[in-house]
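Taken together, the values in this text are just the output of simple stated rules run on the coordinates, not laboratory data. Every value quoted in this text rests on a predicted model; they were computed, and no experiment measured them. Cβ atoms are built from the backbone, for glycine too; each structure is taken alone.
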Structure I
Amino acid sequence: MPYGGKVIVNRQTDAWQMTASATRLKIDPALWEVLSNPAADVEVSAAQVHFLLVPEELHRLGRRLTADIRETDIALRW
């Protein structure tokens, strides 16, 4: 979150949720597409490499990611 904000991570029995909130978010839809479609043709910088690593780790763990992306907050569940 390049403009600051708040991140909350919760764990319940066998599920995780991460919620990020800020007055401004810099959301690049192409990068978020990689999380649900690892075959997406997206060029990433070193600062964005986590978008490529998350799908691999979720696959390894046998987990599925759901994302709710809005103008001022993002909720991820896996």
Structure II
Amino acid sequence: MLNTFEDIIRAALTLPANSRAMLAEHLLRSLDAQEQSETDAAWSEVVEQRIEAVKSGEVTPIPATQVLQELRNRNI
């Protein structure tokens, strides 16, 4: 029976690499769920502010093709 942290680690390390990766991803997602929700909310607010800035004329969008060409010209 897995009842200590060390037992769990030992058991996890016996899993194949792909299973360990899936376990790690699952554990990380469980830690990040609240943080991700807060991050998503913050980004939603930023997106809304940027949309409003474009609608109000405060910001003029630059076409992606122009931005990409300028980056190519800088060799980035």
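Identify the structure, out of I, II, from whose coordinates FRET efficiency 1/(1 + (r/R0)^6) of positions 19 and 67 (r between Cβ atoms, R0 = 30 Å, to 0.05) was calculated to give 1.00.
I
Each of I, II could give mean count of other Cβ atoms within 10 Å over residues 35-42, but the derived value 13.0 comes from I. Hey, distance in nm of label points 7 Å out along Cα→Cβ at positions 3 and 51 derived from one of I, II reads 1.8; which structure? Of the options listed, only I reproduces it.
Identify the structure, out of I, II, from whose coordinates helix-only ellipticity at 222 nm (-39500 (n - 2.57) for each DSSP H run of 4 or more, over all residues; to 500) was calculated to give -7500. Among I, II, the structure yielding -7500 for helix-only ellipticity at 222 nm (-39500 (n - 2.57) for each DSSP H run of 4 or more, over all residues; to 500) is I. When Rg and Dmax of the Cα atoms in Å is computed for each of I, II, the one that comes out at 22.8, 64 is II.
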